[in-house]
Structure P
Amino acid sequence: MTSAWAVRLARVVLVAGLLVAARAAHGHSLNTASLSLTEVEVDEGRFLVRWQASSYALDQELATPAEFPAPCRFRKPYLDCGPSGLVGSLKFPWLKGSETSLMVDIEWRSGTRLLRVIKGSDPSLVVYGISPSAGLRSLTPIVVDYTRLGIEHILTGYDHLLFVLALALLVRKGRRLVASITAFTVAHSLTLACAVLGLVRLPVAPVEAAISLSIVLVCGECLRQTDSLARRAPWIVAFAFGLLHGLGFASALLAIGLPENHVPTALLFFNVGVELGQLGVIALAFALRALVARLRLRAEVGRGLVYAMGTIAAYWSVDRILTVFTG
């Protein structure tokens, strides 16, 4: 097989693999369960419990969906936690070692919400009950949890991931790349904070469509042979699109929920987690670039990767634009 045919085959396989991944990202596990706790309007510390499982055996045989923190007492269909409220660790021993994904949704009378997906690798959930006047050391659970959530979001947020990779392919010089990534970081931090604090409100569907289109545009710039603004001043383009991506981060964070008395702390460390994940992706991109350069395949592999990412982003763009108009 000639090298030209090998390169073409690699491109086809890469595009096909990414398309499968894109479709898989919309899929759902067959082994699922959900636990909803909604605080009753008239009784503080009393929650209506709703439990559902896709497995009939799990739904019927499980006596209680969780080990609730003291002094909570579960008497179907209510969980009574008294004046101290629902604070502490919820444990799910039945989940340990299984492949089931458990969605936990807790909503308080104040409108505060906590949403988490629990898996067998870590079958527990901490509900924060930290006083606003508590010291920094007591905030450790929030710091750890929201930093981890930020890292997970950037690593599983495929649209943000592709944008960062496309930007790394477009800007090859170290200082220009650092400037572009810094501009992107500053921009998405601004809109993330504004959206979470309620200063900016935009519909999710148009924002998601614009994010996918931003990937298409950067991929197009990677393939462009002539000069352009994105090549002369990539930090300007990175800043502009960073504003959009920040709104996307905010929608994810608002869906997860924030601790009512510690919104700034959770917001800060979610953003720290996003940056750590982003730096990890860039480091991986540099390592792969060095490997490809050593194998003398930089041009072929680089163009193939850009075409593959652009194809995925175009697919997302069409799908999301249709969602905007069809609801």
Structure Q
Amino acid sequence: MQVERRAGTVIVLGNFDGVHRGHREVAYRAAEIARARGLVARIVTFDPHPAEVLGRGAPQVLTARGRKRELVAQLEPPIELYEQRFDLAFAAQSPRQFADHLTSTHHAELVVVGRNFRFGKGRAGDFDTLVELGREIGFEARAEPLVADAVGPVSSTRIRAALADGDVAGAAALLGRPHMVEGVVEHGKKLGRTIGFPTCNLGGVVELPPALGIYATVVDHVDARGRSIALARGATSVGTNPTVDGSGRRTIETYLFDGVGDFDRELYGERLRVHFVERLRGEERFDGLDALVEQMRRDVARAAEVTRAQLPLPGSDAPWA
């Protein structure tokens, strides 16, 4: 009886949070090597984040798990995504056990990591350890050069720093697309309706939002099948509403305009994606509603100008899906 031999793999190890330009370039190289060698290309990520399991506190994600899957599925040449469950038992593996796992589970023939990759209990293994273990077990380990710009390597850390400064244009340059948050439209205080600017209040957002401020945005509706469909342009507030609310609670509220879909209907309970195109200004406290409304009119006009070329034609796919 002939036993079918499983195809070997080219594995890229990492969290791939954001699936940014650097991630995509490494995935592309790995997929090209796999295609040339007749192997399977596979990204292996860890869930939950190792820092969370080990009590160090994981950073807020740039992309939720479902969005990461979508972005990886769009990569060309195609590459698989394998989400490795990371728990205390997995973390307790020695470097040798981890290397054995790569061959027993993934049939690894080439393993691609960052030069600063650490693995095994107590982070005992480094890249040189992986190279040596690979020689013993039967796979090659390679550290791919990082994609860089004039500032330095493209990284999730740099993207988080840009968002913390409200620099969504800078974050987009590193991501290769505007940063996005996703949530469900919740009931708010409905003050916006009384002043002519009804907003969608997003709840359940897990992605890192940018700094407090007002942003020009493009908004998609996520339907029941999980498809992202262009909905409208918007002006989005990430803030605490200091003019009308003294609680200090941060909210993400979007005023929609110039839509291509049925954005005038009730959207409570619907899931939206908000893509941040440009920061218009920081958060401000005004001396009353009249001053606030006047500024909001200016914000919407500026948002319309900034996003004029961002929205696709009616019926087309979402711009950033």
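We did not get these values from a lab; they are worked out from the coordinates using the rules stated. None of these values were measured; they are calculated from a predicted model.
If helix-only ellipticity at 222 nm (-39500 (n - 2.57) for each DSSP H run of 4 or more, over all residues; to 500) comes out at -8500 when worked out from the coordinates, which of P, Q was used?
Only one of P, Q returns -8500 for helix-only ellipticity at 222 nm (-39500 (n - 2.57) for each DSSP H run of 4 or more, over all residues; to 500), namely Q.
By the measure relative contact order in percent (Cα under 8 Å, 6 or more apart), tell me the structure among P, Q with the highest figure.
Max of relative contact order in percent (Cα under 8 Å, 6 or more apart): P.
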